Structure I
């Protein structure tokens, strides 16, 4: 897996791996390697999604904090 891989690239590669694993002609050794790669990519994507979720939560909290601060200080 590339160090600077983007989420979309990882998902695309996962789709390729699923297709290869679904192909009955894929050799067992190759299937095991692909499964390992898919496992790494899946963990990478899960981490990226978790980061995105945290960013969205922080973005939602900031306006609420600013509003609360304005209400307590009486500033608009």
Structure II
């Protein structure tokens, strides 16, 4: 496992395409095969939220990893 404590979105802004931004929640697409800081494999989408609770749509069977940071939760969808 390749787990790190943080993921700084600004360090990777050129590798990600922002799909949505509602203020407290942001959704990005991984354009360059960036590795997940939790498991080390490339992810497809990244969700960042400062909300206390987030509801996910029905799962299509894709795996995902969650990284809890001091101010937000980051979800990497594979």
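Each value in this text was obtained by applying a stated rule to the coordinates, not by laboratory testing. Model, not experiment: these values are computed from the prediction. Cβ atoms are built from the backbone, for glycine too; each structure is taken alone.
Quick look at the numbers
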quantity	calculated
Structures I, II, by FRET efficiency 1/(1 + (r/R0)^6) of positions 23 and 47 (r between Cβ atoms, R0 = 25 Å, to 0.05): label with the highest value	II
Which of I, II leads on distance in nm of label points 7 Å out along Cα→Cβ at positions 7 and 39, largest value	I
Test item: relative contact order in percent (Cα under 8 Å, 6 or more apart) calculated as 34, pick one of I, II	I
Distance in nm of label points 7 Å out along Cα→Cβ at positions 15 and 31 from the coordinates reads 2.4; which among I, II	I
Origin of the value -0.21, where log10 I(q)/I(0) by the Debye sum over Cα atoms at q = 0.10 Å⁻¹ was derived from one of I, II	II
Among I, II, structure where helix-only ellipticity at 222 nm (-39500 (n - 2.57) for each DSSP H run of 4 or more, over all residues; to 500) as derived comes to 0	II
